[in-house]
Every structure is written in C-alpha cells, then in structure tokens.
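Pasting the structures in now, so scroll down.
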Structure I
Amino acid sequence: MAGIVVALALIPEAIAFSIIAGVDPMVGLYASFCIAVIIAFVGGRPGMISAATGAMALLMVPLVRDHGLNYLLAATILTGVLQIIFGIFKVAKIMKFIPRAVMIGFVNALAILIFMAQIPHFVGISTMTYIFVAVTLAIVYIIPRFFKAIPAPLIALVVLTAAAIFSGFDLRTVGDLGAIQRTLPSFFLPDVPFTFETLQIIFPYALALTIVGLLESLLTASIVDDMTGTEGDKNKEARGQGIANFITGFFGGMASCAMIGQSVINVKSGGRGRLSSLVAGVFLMFLIIVLGNVVVQIPMAVLVGIMIMVSIGTFDWSSFKYMKNAPKTDVVVMLATVIIVVATHDLSKGVLAGVVLSALFFVAKVSTIKIETKVEDNLTRFHVKGPLFFASVDGFVKHFDFSRHDEKIIIDFTDTQIWDDSAVGAIDKVMIKLAENHNDVTIHGLNPASKRLIDKLAIHNDPNAKLSAH
C-alpha cells in the first residue's frame, strides 16, 4: 500500500521534472519505473525510493538544449558506470565529512523546495483548489488517529479523485502537465556517434549527475536510517544507483537518484523493505498503461496536499531549538546550507558550501596555540600547547623574541602535535633565527609522529645549518 501511494505521488513529479529537463514526460516516467524496480533488487537501503528528481533534471537542461535527448541517454548510461566505480571505491566514506549541521540544513532546504514546487499548482487558481488541498490535509492528518490499515494519503487520493470526477468541479489534473503514452519502455541504443568527441560532450554532465545523484542518495539514505532506526549499506546503494541508471539509459529514461519526499511518504506509510519500492515502480506503469484515463483525472490539488504533508513531515522542526542551543558556527553552517540550496536549487552547492564553512570554522577553532614562557637563571623554557599546522604557525613564530642572544633555550613540544610541512618550516625559522644570535636551542618532548616529520623535512637537521639542536 505504501508503494501504491508513492507511485501516485511519482506521476506528477516525474512529468514536472521531465518538463524542467526539456524532454518528453515519458522520459521521466520511464526513468521512475526502471529505477524504482531495479533499485528494489540491487539497492543497499530498503525503504528508500529512487526516481526522477528535480536536482538531476536541472543539470540536464543545457545538454538537452544543445545536443538533444539521445546525448542525455548516453550521459545517463555513463553516469551509471561512474556511480558503479564510485561505489566500488566505497564513496560512502565521504559521509563522515558531512557535519550534522549540514545534514539538518539539507533536510530543511529540501522540505522548503518541496513546498515551493507545489505553489504554482494551487496558488491563485480557484477557490475549489484551496478547498481540495485543505480537505486532503485534513484527511491525511485526521484519519490515522482512528484508522491505520490503509495509508491516509491513498484514502485521500481515491476519495477526492472520485469526488472530482463525479462532481465535475473545475480543477487542474495530472493530465494538464503533459500527455501520457500508454506503452511500456523498449530497449534501444542511444543514437549518438561512438567517438571521443561524444565522450567529451557527455562526460562533464555525467560526472555532475554522478556526484549530485550519489550525494542526494547517500544523504537520503542517512535520513531513512534515522527514521527507521536501521543501517543501510551505502556503498551497495551507490553501486545499485549506478546499475539502475546504466540500465535506464537503454530504456529511454533519464538519470535519477533517491527522492527524500517519496522516501518520507514511503516510510510514514509503513514501507520499510524492498517490496514498497518494487510495487511503486510496477504500479506506476500499471497506472499509466491500464488506468491511464483515470490517472490523468487525478486532481493536482490532492497531490499538492499530500506533498505539503511531506514537506511538513520532512522539515526538522527541532532545528529551531537547535539554533538556540547549538554553537553559533553550526547555526551559520546550517543556515548557509539552507539558503544556498533554496536559492540555487542545487543540493551539491549547498552541501559543499556547508562542508567548506564547517572546515573553515573548525580550522579557526583549533588554530589557537598557547606558549608558556618560564625563565630559570640563564635557561628559558617555552612550553608549546595546541596543534601546530599551517593555520597556527603565525601565532607560534610571533611569540619568540629574536633579539635574544647567548642564552640557553628549550622549546618543549610535549603537549603539541606537529601536523604538516608549514609547522616544520615555522620551527626551522624560529631555531635558525635564534641560533644566529648564538643561542643554544634545544627541542624537547616530540612524540614519535612529530619527530618523524621533523627528521624528514627540517632544514635545521642539515649539518650545514649552524645551530645546536637535539
């Protein structure tokens, strides 16, 4: 039943995303059918729904405009190959570099985008449209309190579609989005020349589709993990996405990936295993081929109501409390992710910006280094505390007074980790400048990793460097 609800929700989105990409509506519908069915067998995250998405469709626009559908299908096949390779090399490891603040921003941005995508379908159309949206939301939220055997969105779809058909109300329907051909997809090779020039054209698009598709799929998989309290195999999911896209390209479908909105509908409707994904794909084609005349009469207002429910359920409402209690830098990262994704409709840009911001804030936070100075007779001891790397070397160097002369100096690194060549260069600079004034400079407390790095890179270890160092 969850799969049936998902299939009904997939139709308008698949058509809408096809229109965004500039291709026939059937390209998105065939893609959604193929991906949903194939991923049910080869995917690594049961309960997650994959189909045609807006994030992928936006990337296809220039390719379709400049070169046509066949080049898009070729790019889809190449996308599948690249995703399989990424999966083999365990791309899921990159997930550990995506902070929680970015994840929250990603989810909230998607919820906002899902809601924004519904606005053209119900704002300013008719009073009856508003009524149907309101009744749909009422059914979706009230029915589950008393009856859970059948998913509430499915009840809303059946009851309100019947009401619209028999009453003759003037409502926009699925059929208004585009013509639906009642035929199964067929196997064929994309009509493109098999040359290096073709590869040059499709490779940049395939790479972009690969990255965005895997990013959205892996993030959605993590969200489904949290919703279900289970752990999926994300590397297997990456390979599965690749296999599904590779096959889809030969059946006239465009590159696709996981859908957070439909995945939320699926999980909330009770779909936790692979069956719901399989049913979603099969029932989608059943609707198109057998019930095509009925499907085109489904009021958009009902589907809008269901997707508004999805956007409300997807949004992380606890993020308002999170903004109050979390460190300000994490709040900035979350808001930046949301703003960039919503402004560009590009998930990869928002997530990349969030990760980069998090990295910068982290570097700024850990780049503070402290040096305690203790003078005993003619011996000066500098006790260094904190990580020494490219971002903290300035503070390290500035602490030393290079006008000292004829002193015995100890630089104690017991509480320090030396991380990179910049740190070694800073130590070199300090030791050489102090040695120029006939100071006897000694290093103490290096841990084994820091000592190995200095032994390999330090200039002051060169016997031609005129200073005393231990």
Structure II
Amino acid sequence: MSEPKPYLSKSKLIAAWQCQKKLYLDKHQPDLADNSDDRQAIFDVGHRVGKIAQDKYGTTDSVEIPYNRDSSVMLKDTDELLAGGINCPVFEATFEYEGVLIRADVMIPEGDAWHVIEVKSGASVKDVNKLDAAIQLWVLRGAGLSIKTVSLAYIDNQFKYQGDDDYEALIKKDDVTEVAERLQDQVEALVAKSVETVTDDMPDVPVGTHCAAPYPCEFQSVCWPTDSEYPIIGIRGAKKDIFAWVNKGLKDIRDIPANEIKGAKREWIYRVTKAGKPEVRSGAKELLEALPYPRYYLDFETAGPAVPLWTGTRPYKHLPVQWSVHIDDGKGDGSLASVRHEEFLDLSGEPPMRALAESLIECLGDSGPVFEYTTVEERVIRQLAELFPDLQAPLLAIVERIVDLADITKQYYYHPDMHGSWSLKYIGPSVASSINYKELGEVNEGMAAANFFLEAIHSETTPERKADLNAKLLKYCWVDTAAMVEIVRFLSSR
C-alpha cells in the first residue's frame, strides 16, 4: 500500500514555484522564518478585500464555509453543501485533490458548471496570480467539479471613493480561463516536484533572483550569510555579482577579491569597509555652512490603504498623515538639545490632509532651508498643493526652499556600519549614539508606521492601544528628523 501524499496548500505550491528550498523550510522548519509584522497587515487587507468581493458577488442566499483549523471539517461541510444541489454563490468552499488543499474565494453557478473567482488585493494581475488560478482549476477539476470560467478579481486603482460605504466598483475581474488551461501541465509537474521535495532531504538551491520574487523570502537568513561583521549583501550594486559571490561561499564584503570590485560606489564601500573607519570627503562642511538660518528638518509619514477611507481618495494612494519638524534657529550649537521640535498627528479617523498642510505652512514660515531626506517630502508637498489649490502658493514656496540631505550624505560620507545603505536608519546611528532605531519597538520603519496608523484610527482599536500607538508614531517620526539634525551637525564639524 502506497504512502498517502502529504497535504500541500496552495500557498505552499506558490512557495515551491518560487523556490523548492523555501517549500521545504516552510513545511519542515517554519520556525526559521523571519516573519515581519507586514505579513499580518497583508492578511488583514486580503480579508477586507475578500469581504468586499463577497458583497459584490453574493446574493441573499449565498453560503460561506466557515474556517476550521481541522481541514477535514471544511471538506465535509463543502461536500455536504454541494451534495444538496446548491445553486447560489459559495464562498471559501474547500477541496482536496492529490494531496493539494484549496479554499475557493468565490464560486458562482453557471448552469451545470461553476464560475470560480480568485480574489487578490493587488492592483494588477501578475504571473503568480495566474498560476494561483491554474492551481485552483487543477484541484477543482480533480475533485470532480465542472468549471466553466476562471477569473481573477483585483483592485481597480482608478476607483475613487465617494464616501458612501459603497465599494462595489473597487474590484474588477479578468477572465483567465484560457491561461489557466494552458498552465495545467505546469501545475501537474509542480505538484509532483513539490511532493518529492517535502518527502526528501532539503534541496540545495543557490541564491538568485527568486530570493525576492515574486515575494521576499522569509527564509533568506538560512541561505544568505548574515553571521559576518559586514555581510556581503552590503556591497550593493548588481545582484548577479552578489549572487555569484554568495554561491562561491563568500560571506563578508572584505572577502571579495579587490579586482572583482567595479564601479565608484562599490569601490568606496569596499575601501572604507576594508579600512574599518568612516570617511568624510571634503566639501560637506563648506556646503552646509553656506546655508542660512533658521533651518528646518522635515519628515512625513504616509498611509495608502488598499480600501480607501476618505472621500475622493483612491486605493494605495499614499497620503500624508503625520509630520515631524526640528527647527534650528542658529543660536545654539546645532545639537538636539539646542533645537526645538514641532509635530502633527491626528488619530481621529477624519481625513488629516488639510489640517496637516495648514499646520505645516505655519510651522515652516517663509524663509530658511527645509531639509528632506530623499525626494519624498517634495513629492508630498506637491501632492498637497494639488489637493488644496488655495494653499498652492505657500506650499510651492516651501518646495523652493528644500535641500535634499540624502544627496549630500551620498556624496560626502560613508561609514562601514552603514552596510551599503545611505538610509537614515543606518546613517543616523553611525554619526550619533543618541539615534537608535532598534529601540523603537514595533513602529520602526515607514511601512510599519503606515500600518499602525491605520490600526490606530480603526473603530475597534481600544483607547489604550490608540494612546500607545500615538506615542510610538510620534517617537518614530521624531527620530527621523533628529537623525537629520545629527547628520548635519556631524558633517559641519568635519
């Protein structure tokens, strides 16, 4: 008697399509995964979009198969439902074929057959989504269903919310039946290979582009060397070179043969890392000293929910929800202790953009350089000028005063501890011990800030949790502008 095939979910087959080693680790050593908080946020978005799809495609007699950790319960519920000759939309029906387990987002009767709709929270149809639909088709047909149409539903990023709780037009769908049919042989082969992978030893797969596509692999720490002082990924630049060095067994930037380092930026990173001490090129001090006072250090945080919250906004359109400004009037020594700070954050749930723009104009006055880090702040201010034409003149006047501190640091400064990155999170701690992003806790980078802002304004968030997030969001944005102050002070002293 042959051994039963191990259950493989659709997500595990997608993992296998990306990398068979990822599948093996996901199945046998899931504790090695580096699961970021973003994964929960992505799940929450998918759940919300799924409910909108149910409202769009459902009827008064629609049925949903409730989730159960015991998949046999969902399989039994689905079998009983279909055996009863149901003739209405069914959500989350569960099927198994050849050890592959799926839950179908939407199934709509089409005569004696079914129209299957897979719902995605992205704003376009990607190859991985088409494979997803093909796996659905393979399992459903294998389980004995007649499938007439396979569609992918996704977010229409041109949808403009009218503020009426009507999200039906948020989702559009494409018929992918033809491509799903073409991929059936590929699915068959993928299933066979994946069963072999999870029942055998861990495969040896070299690192490559699949480590980040179609999704960032949560097992990169298994395959990529991270136990050296200056991991090789920090050399940056062309990935094919980095892949080759890692696959040769190199771990540290300093292990790379000097004759293989090409390009000005890589040569700089390599030289400074080998030397083990920072390098400040001449010219930064003079450039910064020429700038007048008062000086403003500006940072925005934005949020772009998949399901728009405010009237007139679109899916995934990042809108400013918070700002931090450190202000140096030139009367002190340029340290954090000698500058003042202002900030804006509104967690009421009302659209914050107008109040944010007005308070920013008041804070920044009409003279003095406004430091940004990269071009995000300029783009946000221009966006605000489009949203509020009556504020266009003072907002665009601020744009004329902007100085991009990222351009200056990239030209004049590098420290080995920056690990090839000129982001504030690496530069700040390298110039001042007072800047420490690791101590920020859960709100420690921009995507997290956006996700936690949306949590904070949610109607079900408790007052205690909202107060906690308010403090953490303010602290995170404060640290970004504090880092800019410290960078200018450091470069001006060299």
Structure III
Amino acid sequence: MLHTKTALAVLLSSAVMASAALAAPSVYPTGVTRYDPAKAYNQYVIFSGADKQTHLIDMNGNAVKTWPQAGFPSAIIDPQLVGGERGRVLLQLSDKDPGKLGSAGNGLGNQSVGELDWNGKVVWQWGDQAPGGAAQQHHDQRRLKNGNTLVLANKVHAVPGFKVPEVIDDAIYEVSPQGEVKWQWLASEHLTEFGFTPAQLKLVHASKDPDYLHINNLSVVGPNKWFDAGDKRFAPDNLLIDSRNANFIAIIDKNSGKVVWHLGPNLPPINPKTAGQVPRAVDQFVGQHDAHIIGPGLPGAGNLLVFDNQGTAGYPSVPLGLISGSRVLEIDPLSQQIVWQYSAANSRQPGWAFYSSFISSARRLPNGNTLIDEGMHGRFFQVTQGGENVWEYVSPYLGKAPGSDALSNWVYRALPVSYDWVPVGTPRSETAVIVPAPAVQQASASR
C-alpha cells in the first residue's frame, strides 16, 4: 500500500516539497511522507476514505485491515464493552433515498448502522426500528458502557417559528441492543440554551438552510477532574456536542436534557498580535469539529480539544480571515482559556499551509503528541507539543468530493488505535521515513 517512494521522486526537485500536499497540486505524494519512530507515538490509525471503505493502517501506511463499508465516522468499540472481542467497529451499513433535502453527510441517505467484527460479520444493526424507519445517522455513533449505542441522527419535521417549512433537526438516540430507543434528545427544543442573543435567534429562525445547526459531533464527557472536584456539569455520563453552523460547543445534562455548559457562539475576534500567545482567553472558533474532553491518563486530561476549522459559519457569519488557516485548540473548560494550540505557524509554515474549511479531527496521544486529520486534503499527521511534525500520511483513496462529482481523497475523521485493539498477531511496520531536505536548503548548505 505504500505509494511514497514513487510519488516523492516526482517532487524532490521542488523547494516546497514538504508542504506540497497541502495545496492539492495535480501530482502529490500519498502514503507516509515522514516518520520518526522515536518521536511519534506508534499505533494504528482508522478512517473511512473517500472510496467509501474503512481502512486500518500502520505507521508505514500499510493497509492492515479494510472493511467494505464506510463510517461517518468509523468508530472503534472498546474490547472491554464487547466481552474482550478485539477489532469491532461501528459503521454505516446501508443507504436509502435521501429525498430532496439530502446532501453530503447530513444523514438523510443513511438507512442503517451496525457493529461489525474483525472479519466483517454484522453482529448488531439498527435502522428499520429507528424513528421514521431509518437510522439517518450522521457524524457520530458511540458504544456506551451499559451496552447501549448513542446515535447522532437527523429528523426532518416542521418546527414553529422557522422560515423553512421543514428543518433538518439534530436528534440523539440511545439505542438498546434490542433496537429500542431508551433516551432521546432534540436540538430544536433547546434553542434558548445555546447562548444565542435574541437578535441571533431571529437569524436562526429566518435561515434558509434547513440544516440550521448542523451538529457534527457527539461525545460522552467521561471521567474528569472537574466532576471529581464537585462540578456536576461535567458528570461523566453527560454528552458534549458542537454545532458547525452556529459556532458553539455545549454539554447536555443526561438526566434533564438541559444544556448546562456552553462555549460560544459569541467570542472575541482573533487578535493577530496575540494569536500565538498561550494561555489566553478563547477567541472566535468557526465551523469547528471533533470537540471532546481529553480522557484520563492522557496529557491535558480534563481539557477540551477541538479542531477549529476557521471556515464560514455563524449567525451572522463570521468574516473569513484573508491569510488565516485552521487551528487545533486545547481549552481549560472552567477558565475558558486556550492552554495549547497548533497552527501552521507552530511548524514554521505560513498560516494557510494548514487549512480545512470543513470536516477534520484532532486527538491527544499518550506521549503528548496530537494526531490531526486535515480532512479536506486527506492528510493525517502527528505533532509534538512544540509543533514538530513527526509523522505524516496522505490518503491515496479517491472518491467523489462532498456535493460534487470531482475526485478527492477527503477524510472526515481519523482516529488513533492502540496495538492491543486488534487481534493478537496482526502485523505492523515501524520503519523510519526520512524527509529529503528541500532543494533551496541544500543549495544554501553547499555554499
């Protein structure tokens, strides 16, 4: 599965070889383009490619396992939750006619989701029993400790006060192994709890986009120091969501369904003079993805990690920066300060060298590195706390770009997978990939 050597040879004469994949030229490297085994955290990575298949790769980009189904996203299941069985995943199993409101990623074309084992056997599925007869899952699904499954889904219905005749509402279902909905939540019933001003609520209701919030993330808060210290808003069973279209992150109290904490939508603009300083108060994130609380045992445990796309979103829409890029932000949720961040500047690149206006993800690793998916370009990389890029992979799997017939290698989310998640004896490779020095540096060194 390695395509690195051939493609790199085409680019060695380019002074910008190291960042070529970012600008999506007509020819660029795929596979692993750099890898320092001593500085990287060694693991597998799982993702669903633009080819609508789910891929598990090792540190050298070798295809370790492929499931012929896609996930939006692919979600791994902790072996402890399924009797010690390794290699089980939650994926989308079948499609339906999405109807006139269907679009890339909004769930309206999804008929069923399910759990597959390492060999691809379906051991659980849900769809026909779902409200409306289809799962309509989008952006997230998670297996819980009680054996139930959380599903983030869409519900098309009329909501009083909206300009559009029907909204694409965001729903959360907790589904039992028998397919019964044991708990549910609907975003439109909590609009006054997300932090909108009265003027913004008018804009929300007047939106011509039926997908008015586009909630793109659902995670469980999980064990954390804030709850241990007595802050009930961070109860481990509570749920965390974020809205791409409205620029907010929120925690839902699982018992009451109420929003008990939120960040955004109204944050101060980014000040270019202080944008590289930490800690500092959270400034305006835009169209963010993959917000979650960093889990116990990981560096930064208890803080919020989020991929800040800096795309186009908001009520009203936040102005786009002229030469800005995306960011990964680690935020203290109590003080609401940024305590760590990554942008292209941390890798000594111009801001636009790291940018994905939509999709994407970021996950903290046990050694303090962060795995980042620059989803628009299908590029995953690990950065150290200091911003050094120590592993990089560009997906070679092509398919239709969202909302287009054009070909792309886009990847919604890439997740780290520990070596003990797979069955014993699964192969892996950890061979260093050295990046050649750019030609301009070589010329300078020879003088």
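Here, each number is a calculation from the coordinates, and none is a lab measurement. Everything quoted here is computed from the prediction, not taken from an experiment. Cβ atoms are built from the backbone, for glycine too; each structure is taken alone.
Thinking of I, II, III, which structure, once distance in nm of label points 7 Å out along Cα→Cβ at positions 233 and 337 is computed, gives back 2.7? Numbers along the way, then the final one.
Values: I: 2.7; II: 3.8; III: 1.7.
The structure behind it is I.
For relative contact order in percent (Cα under 8 Å, 6 or more apart), which of the structures I, II, III scores highest?
Details: I: 25; II: 13; III: 17.
Largest calculated value belongs to I.
For the read-out helix-only ellipticity at 222 nm (-39500 (n - 2.57) for each DSSP H run of 4 or more, over all residues; to 500), a value of -20500 was computed from one structure; give its label from I, II, III.
Values: I: -20500; II: -13000; III: -1500.
Value -20500 for helix-only ellipticity at 222 nm (-39500 (n - 2.57) for each DSSP H run of 4 or more, over all residues; to 500) corresponds to I out of I, II, III.
From which structure (I, II, III) was Cα extents along the principal axes in Å calculated, if the value obtained is 100, 56, 37? Mind dumping the intermediate values first?
Values: I: 100, 56, 37; II: 81, 59, 39; III: 72, 52, 49.
Answer for the origin of the read-out: I.
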